[in-house]
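Listed next: structures, encoded as structure tokens.
None of the figures in this text is laboratory data; all of them are computed from the coordinates on show. Source: prediction; values computed, not measured. Cβ atoms are built from the backbone, for glycine too; each structure is taken alone.
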Structure P
Amino acid sequence: MDRLLASLRAAAEPTRLRLLALAARGAFCVMEFTEILGQSQPRLSRHLKLLCECGLLDRVREGANVWFALPATADGDLARDLVLRLPEDDPVLAADRRQAARVLAERARVASESFRKTGMDWDEMRALDLPARAVEEALVQLVPDQSGGKLLDIGTGTGRVLELLAHHISQGVGVDASKAMLALARSRLARADLSHCSVRLADMYRLPLAERSFDIAVLQMVLHYAEDPEGVLAEAARVLRPGGRLLVVDLAHHERTDLLDRLAHRWPGFDDVAMNALLSGAGFAPSEAMDIPGPLAVRIWHASRLADMPTAQPRQLAI
């Protein structure tokens, strides 16, 4: 009762309700909150500290920035319930939403500009003219409605997988090592119906996540960049519960050696023998793969995490 009363008292203030309403649309940093609400940083920092202390907001540090979002906990559910009770036509909240849209558009523009300046294309599906729609349709088929299911998108990029599968899961977390990518992902996910999805900066070899905490993990167009694919899959197995499912979307083995230099691919795709060996070695039971034809063929491998994890053995990747 004491914790509930503390949360209700924390929320019972106009600025803090406005902060919760914004956080229900996605993660924001303090500077963005100051721009949207037109209040000083010290003032907003005090409000944010109070909301974090009672559990209504999550605080995640990412380099020089700190991001605030609704947590995927009972406290977060309380915050969402409170936000749902706010009048949609309230003029103050409507003005906040309009200003937030401008802030998010600028965030996406800055992130896209950083890719343009470095000559990189943030959408590899588009850059390689891959069958993106067919891949997405296959992913939706492989992730039916998961009541209470938690999904981890490793190498989330722009957050498209989270957006695509958001209504099939109870919680989604995306991790990526690129701050520019995460800026694009946060802009994509800044919608009220996607507030149960979040992204964070993380190394795919050392995920800052608890063991056995997810039901599904996705690796889309990630492994061909990995110096150590075995290490990536071992981390995915660690954070999946026994029986949890792994979906690996990647290029089938190909002869396009130019991609190794031009796009910094570490591996020229994978064949089924190599991928199944990797999956088995990491503690998964592979199922039959799905082929998505295109200029470069894409394969979707799916596997279940075994209850008993094998002892990792050094192996040579054969492709």
Structure Q
Amino acid sequence: MSDWNHRHIIDLSTFSEEDYESVLELANRFRSIPTTGSRKLPALQGKLVVTLFFEPSTRTRSSFELAARSLSADVQSFSPSTSSLSKGETLLDTARTYVAMGADVLIVRHGSTNVPAQLAKALEKAGEQTAVLNGGDGLHSHPSQGLLDLYTLARYFSPNQPSPKALKKKKIVIVGDILHSRVARSNLWALTGCGADVILCGPPSLLPESFENFVDAPPPGQQIDLIPKRGKIQIKRTLEEALPGADAIMTLRLQKERMRQNLITNLYSYHNNYGINHERIKLCKKKVPVLHPGPVNRGVEMSSDLLDDKSISLVEEQVKNGIATRMALLYLIAAKDTTNQSK
């Protein structure tokens, strides 16, 4: 992995095909190695990983902490409710406190967009070598979720050799609240970057037409797209239009708080139009896997019997693969000196 050149992991728009290959290859290695108890890998022994989560999280935080410990890193968790933030300390000062304590990696989750990127820039300006890994920021990005979803799909399509090539020309349908989903945004960069064509499906209030052009240009501050030829993005308004020919379905959590903004009529209506169940999957004309980043609202995005059907639902696989994928990311940014790495 000597060609890895990311000091921080903020957004998958900066990833090349080789980057995806490196992550998936490492994740697959870690997936097959027992990493508990006395069998922990010593790769990050002596490193300190800090989880700075300013938003509630169960899966992401626990997964990162298990991943770090599996690599023998020391782990420190941050809780906003018991921190000096309540006394007026700034977020940057909180981060620099942990850096002063010797943190090698800060995993940052925040409800506002670009907070991890701003922290990374501030630490670089101060001459610090601590790496920042985005654990989810605002409506912007959730790179580790996008990568674990990518690995889960690659492993499903090519169990013996999961790689980005396994996604090429596949048709992946993403259903639900695209507008408010940082998971969807990261998946759009990752899936199209590996050559998959993505069909987005949802009502106009949760899926603006502009998403069809989401990956057409690099984000602000980035001059070129490192992927020379991406897969395509299309928008369909009904499952009857979106599902035929699909190779996999990803359904997103409907955030019930959005109902207060009158973006959907009611949960029953939403499930009736966009809920995934065994009957709806028949529209694909073949057996296809279903993914969900969790937590699942049973009977809303997905029926309970489908969620519990392990021959179709890959939700538990996503959780398992999350640890291996996050081990890969931590290894890539922390297992060697980052002095000569670029942003």
Structure R
Amino acid sequence: MKRQQKNSLTISKTGQSNELIDKALSVIRQYTDGKQAVVAFSGGMDSTLALLLAKEVIPNITAVHIDWGDFTYPTIRKKVKSIVKHFHIPLHVIYGDEALKQLAHRGISCNTCTRHIKLGTIKQYYPNTVIITGANQSDSWGKGGTYFNPPFLAPLKDFTKDEEMKILKNIYGITDFHIGIHPEREGCMLRHLWMPDRDGTKTLLTATVNQKLLDFLDSHGISHYLANVKVIGNKRETKLIVNVLPTLPQETKEKIDHLLSPYGPVLWGDTLSSLTAVINPSLDNQRGKESLRAIILGELASHDADITFIRSKSDFIRLFQVVDAL
């Protein structure tokens, strides 16, 4: 009780709405009363706030984290362990890399992964349990729907990212809000697979080249806020798009070219002029193309490249496949 009063005073000084916090706590109490509950915890800003607010109501709450094996950034593992240790929260780690590889057969979709693999796996381990998520106003669930879609509970449904950030910073003292290697978020390396993995070889390739890039940058003391390798191509050829920000000197780029060239032709995202993407037929409309354009350009080192979209003849590809880049 004293902790919640302290929170309210701190929130008031920072201009944060007491009502927003109180509503989230009320939602957690309402839907977990007398029931077992866990928090789906990725280590990112959304699930961290959901976990800490849940702990205010349920002191012995458990954080359940899906580890994607080779596709998990080491920094994510460190952050997950650091948060639960600091706030004295039990942690249950489930390994989901095999399920992720199966998803990659038709291409990656983070929404599909979250709903059917991440949350679906937790549901299998915790039947008849309320699973608290970090869904908020940046998600389709947060913008519509209800707080409780059994067994999933979204107490942050009314929160924006900025509101979450203020609470984590001013109440809980957390100032590092992203996970992975990206200005916003990268939950796992396999999101860099921009083509279906029909034969099971591209998932391993994606993990290998991304880890090699990160190891190179770290070993050379090169700071970065964006670092990834996008795996693209078609049946004939696989290419690698390297993205690093701040932009690297040409001499450093040449060393990375030499490091990664055995795995395929290397392109640099900050110099691309155009990309060609085959898309699921359901996305062959203005809204779908705008959404895909934002996803693709948002993860490149340059946002200026033109994208040509080609409608797929079938719906095999979940979202898109970047078949070429220049």
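Here are the numbers for the structure shown:
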{"read-out": "Top of P, Q, R by FRET efficiency 1/(1 + (r/R0)^6) of positions 172 and 276 (r between Cβ atoms, R0 = 25 Å, to 0.05), largest first", "value": "Q"}
{"read-out": "Comparison of P, Q, R - label where distance in nm of label points 7 Å out along Cα→Cβ at positions 220 and 268 is highest", "value": "Q"}
{"read-out": "Distance in nm of label points 7 Å out along Cα→Cβ at positions 92 and 156 from the coordinates reads 4.3; which among P, Q, R", "value": "Q"}
